[in-house]
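The following blocks contain the structures, represented as structure tokens.
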Structure 1
Amino acid sequence: MTGDIRINPSILAADFVNMQAELARIASADFVHVDVMDNHFVPNLTFGPQMVERIQATSPVPLDVHLMISDPDRWAPGYAEVGAASVTFHLEAATDPVALARRLRAIGSRAGVAVKPATPVEGLFEVLDEFDQILVMTVEPGFGGQSFMADQMPKLARLHDEARRRGSQVWLQVDGGISESTIAQAAEAGADTFVAGSAVFGAAEPDRAITALRRLGADHHRH
């Protein structure tokens, strides 16, 4: 049963110049993960709203936008307005995470909140159902190609067990260093939604890589 496992390839690992062709290579993915970086919250610069709108227009699958930006309270709603299916902002950057999540949902997007490796998740326990997705970063956000941080697994497991205890339907996403060699650890800790960059776009057949990752995630998923 792989229906509850989602594979969201990260276009950070794609060829930006041939974006439409790259998106066509991942038609079997659940979402395409789009990292928006502002060179302020993280030391890198990627896409802004206009590029995301173009990706939205050409993508065969819905957009899972990850905002690694300062002041998401101001900027995040614009990404929902251009049609992103899911918009995730960072807990560390938001002034009022719950109000922002409610605003994203009101526009029609799924609302996600992300936490950096050093950020505890216990503060989210009382408000789990305000979010559709919680993203536990398994690298320090900012650049693709980093190594998976296994020390984030206890945090993910605590989040999973708390969500299960409360009957929450929140998705638990991991992003950073996810590959066929690391996805089992993340699934065992409770992740159900996996961002993979080079493990998908670096494969000769990205759709086959997506299928393999989805199967591994399902085989190891924590219940």
Structure 2
Amino acid sequence: MESNIFKNYRDWLDGQKMPKGKRSALMAGLELFAKNGYDGTSTAQIAETAGISQATIFKYFKTKYDLLIAILSPIIENLIPVYRDDFFAKFNGFENDLPGLINFVVDDRYKFLKENADSILILLSQLLTNEDIRKLIVKLIKDSQPAFADTVLKTLKSTNSIKDDLEPVEIIRTIVGQLVPFFLQMHFLPSTIEDEQKSLKSIKKIILDIISK
């Protein structure tokens, strides 16, 4: 994969060389799987949204499940690792600034969630039931552990502001536990949030209150 950072899966897909019908099927599948769920989406709906025939879909994908995997595999194996590496590379400069680090982490990861909302929603739903997707995510996590330890954990510890009894997994759980529910609330219940930036500021304060000495 090319080294530049793509905004989201759609941008990445635009840069791939493939027949127009295949690209249209992938784009429509992404939209409908995120909106209606995998089980709630038929190949007829995908074909209609894509402006192609079902025969065209099955020309490139043997089954609807193959189409799902064709959407999620490059996200897990290509896009997320590129975003991960770019994210880790930006940790330099926060060695003595825990508030600045948390501010960066929350803003950067929330931006990633928003820009890839369709992909994230499909991933979250499939993680509950799909063993193939779980295996890919587990591999991604294992592959990320060395770089995570060398950048994120090292920088967090260098601030000398983290509670001594906190384990790394607890810090991750705290950040993820604040961001993901907020992302889902913004997506499904946007009317319940009056001020997005004010809410993000509150999330940062909660995280700092939990992990700081």
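Read-outs throughout are calculated quantities, based only on the coordinates presented, and are distinct from any laboratory measurement. Just so you know, these numbers come straight off a predicted model, no measurement behind them. Cβ atoms are built from the backbone, for glycine too; each structure is taken alone.
From 1, 2, which structure was distance in nm of label points 7 Å out along Cα→Cβ at positions 58 and 146 = 2.8 calculated on?
On the way: 1: 2.8; 2: 4.5.
Value 2.8 for distance in nm of label points 7 Å out along Cα→Cβ at positions 58 and 146 corresponds to 1 out of 1, 2.
The value 0.55 for FRET efficiency 1/(1 + (r/R0)^6) of positions 10 and 154 (r between Cβ atoms, R0 = 35 Å, to 0.05) was derived from one model only; which of 1, 2 is it? The partial results should precede the final answer.
Numbers: 1: 0.90; 2: 0.55.
Answer for the origin of the read-out: 2.
One of 1, 2 was used to calculate mean count of other Cβ atoms within 10 Å over residues 66-73, giving 21.9; which? Before the final figure, lay out each step's value.
Numbers: 1: 21.9; 2: 18.8.
The correct label is 1.
Can I ask one more? Any idea which of 1, 2 comes out highest on Kirkwood radius over Cα pairs in Å, for residues 90-177 alone?
On the way: 1: 13.4; 2: 14.7.
Greatest value across 1, 2: structure 2.
Another question, then. Using helix-only ellipticity at 222 nm (-39500 (n - 2.57) for each DSSP H run of 4 or more, over all residues; to 500) as the calculated read-out, with -10000 as its value, let me know the right label among 1, 2.
Details: 1: -10000; 2: -21500.
That value comes from structure 1.
Of structures 1, 2, which gives 16.4 when mean count of other Cβ atoms within 10 Å over residues 114-121 is computed from the coordinates? Don't skip to the end; give the middle numbers.
Numbers: 1: 16.4; 2: 19.6.
It must be structure 1, since only it matches.
Computing mean projected area of the Cα convex hull in nm² for each of 1, 2, which one ends up highest? Intermediate results must be reported in sequence, preceding the final value.
Values: 1: 10.7; 2: 12.8.
For this comparison of mean projected area of the Cα convex hull in nm², the top structure is 2.
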